[in-house]
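Each structure below appears as structure tokens.
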Structure 1
Amino acid sequence: MYVKRFKDTPSFLNFGNAYNMLLPRDETECTEAALVRIKKNGFTPRHAHPDEEQVYFILEGKGRLKLADKETQVEGGTVAYIPRNTEHEVTCTSEEDLVYVYVATWPGGIPKDQKSWRKAYFKTS
């Protein structure tokens, strides 16, 4: 079992965006969840995950979500599903921060070389 208050979860910066690792993949068989905060004009770089699906729950702010060759506007109260192998990026377009929770799942289980979230985000050995 794993239970934590958001404020007690590890926080870190990734590409200038603030993250709280709500549910580390290290604690699960196939899931990870994080709270992400992107400042005005900030973004997540375009990328894809070959073995991971993601769901974004947009909580606050407004942004632009690019999925493959499609672009859509998102705001608080929006949910988005990102299939495996789909290039995606998120940009904050509002004055206030764009805040969302992502939930990542690995349908085939988390690969052994990706089991540690710290190694995945910080590329440590």
Structure 2
Amino acid sequence: MKQQVVTGNTKSAHILSQGIISNGFVFVSGQVHADANLALVGDSVKDKLDQIMKNISVILDEANCTLDNIVKVVIYVTDMSQMPELNEVYPTYFKAPLPVREAVCVQALPLGATIEVSVIAEGKSAKQ
């Protein structure tokens, strides 16, 4: 049985779930570098990734998880030239072993973002 993860920190809840807990895993919808009002933030790749990981952390927290529970990451970028800076910053969010990861270059992302990240985490018991 799946359980929806809701933070109340989004304006897009009417079209998607922020996260779903199912079969012991937490699936987090793709997060872009936007604040709760859906305004894009960040000038550098680091700033953008900081916002994305903050968004992911809020969702994982509602599922009683942290970034350390992440086992798979999918990164979408609109320009592969962002990858060297992203690769420098990315490992700082995790403890070893790092999650498995894919990086995919796409033509466009929601809200005009340049980076989007979705994750799968090992679940714990949901908050009551």
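The figures follow:
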read-out: For distance in nm of label points 7 Å out along Cα→Cβ at positions 85 and 109 computed as 1.2, the structure of 1, 2 it came from; value: 2
read-out: Among 1, 2, which structure scores highest (criterion: relative contact order in percent (Cα under 8 Å, 6 or more apart)); value: 2
read-out: With distance in nm of label points 7 Å out along Cα→Cβ at positions 21 and 45 derived as 3.5, matching label from 1, 2; value: 2
read-out: Structure from which -1000 was derived, helix-only ellipticity at 222 nm (-39500 (n - 2.57) for each DSSP H run of 4 or more, over all residues; to 500), options 1, 2; value: 1
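We did not get these values from a lab; they are worked out from the coordinates using the rules stated. This structure is a prediction, so every number in the text was calculated from the model and none was measured. Cβ atoms are built from the backbone, for glycine too; each structure is taken alone.
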